[in-house]
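Below are structures written as structure tokens.
Bear in mind these aren't lab numbers, they're just calculated from the coordinates by the rules spelled out. Computed from a predicted model, the values in this text were never measured in an experiment. Cβ atoms are built from the backbone, for glycine too; each structure is taken alone.
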Structure 1
């Protein structure tokens, strides 16, 4: 194996590891309500699709939504992502899919568990990996008490 090939493979592995750390930082910032640090996870012109009624353009609007939706003292969240599938798509570009399991305490006595997938695109901006786009697809959720008042 040529030295240049080995260096390229190592650089790819380092990039994938940095992207994994970025996604973990995103979830940590979300759960700990670290909004300024959260903003740094996104590229300046990032897009987010958290469902049909929750689509945003620009990192400031994405973080403003997350802060409004999850930033209240009455909301506690815990996000776990795993099974990362990360593919380098070009110089300074990548995409990834993550399995998500999340848990919300929305208010005293109301809990939500969810399972789904995040599909992300990443870009290197100013030498750092950032989320260029993110799309959450919820596969299943359960509420306590069940939605609609049915016990």
Structure 2
């Protein structure tokens, strides 16, 4: 299979799984409590609860990724290498967890001239999603980089 075709299939799969994991599988409680304490607003939850919420969200999100990749690999004959899939999903898990603590989004927006967009216009959600998609692109490169 052409590497560009494999990359396109993997990237599309990771994008679909991203939306499933971030919007269909994530609970309200996880969304409210997973950020670092400084980024939770008026939500009160312990630091331990915050880490549990983040871990639960990252686990279900990446379960969706793995299922999607297994189905796409089988249905499309992608011949993905298990080690590359593991590496790509691991990169996604680490980057997703860091971004979801929300301080990277806040830092980026406050230090690149977008503070008002973050505060007044809800731009944080857009930057959060952009960061996730950029990292998923990198994960897709890792996963699709070689076939069996």
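Who wins on distance in nm of label points 7 Å out along Cα→Cβ at positions 99 and 115 among 1, 2, i.e. which is largest?
Top value of distance in nm of label points 7 Å out along Cα→Cβ at positions 99 and 115 goes to structure 2.
The value -0.71, -0.75, -0.79, -0.89 for log10 I(q)/I(0) by the Debye sum over Cα atoms at q = 0.16, 0.17, 0.18, 0.21 Å⁻¹, for residues 51-122 alone was derived from one model only; which of 1, 2 is it?
Comparing all candidates, it corresponds to 2.
Ranked by distance in nm of label points 7 Å out along Cα→Cβ at positions 11 and 27, which of 1, 2 sits at the highest value?
Largest value of distance in nm of label points 7 Å out along Cα→Cβ at positions 11 and 27: 2.
One of 1, 2 was used to compute helix-only ellipticity at 222 nm (-39500 (n - 2.57) for each DSSP H run of 4 or more, over all residues; to 500), and the result was -10500. Which label is that? Could the numbers behind the result be given before it?
Details: 1: -10500; 2: -24500.
Going through each structure in turn, the value belongs to 1.
Out of 1, 2, which has the highest value for relative contact order in percent (Cα under 8 Å, 6 or more apart)?
When relative contact order in percent (Cα under 8 Å, 6 or more apart) is calculated for 1, 2, structure 2 comes out on top.
If you work out FRET efficiency 1/(1 + (r/R0)^6) of positions 67 and 139 (r between Cβ atoms, R0 = 25 Å, to 0.05) for 1, 2, which one comes out largest?
Ranking 1, 2 on FRET efficiency 1/(1 + (r/R0)^6) of positions 67 and 139 (r between Cβ atoms, R0 = 25 Å, to 0.05), first place is 2.
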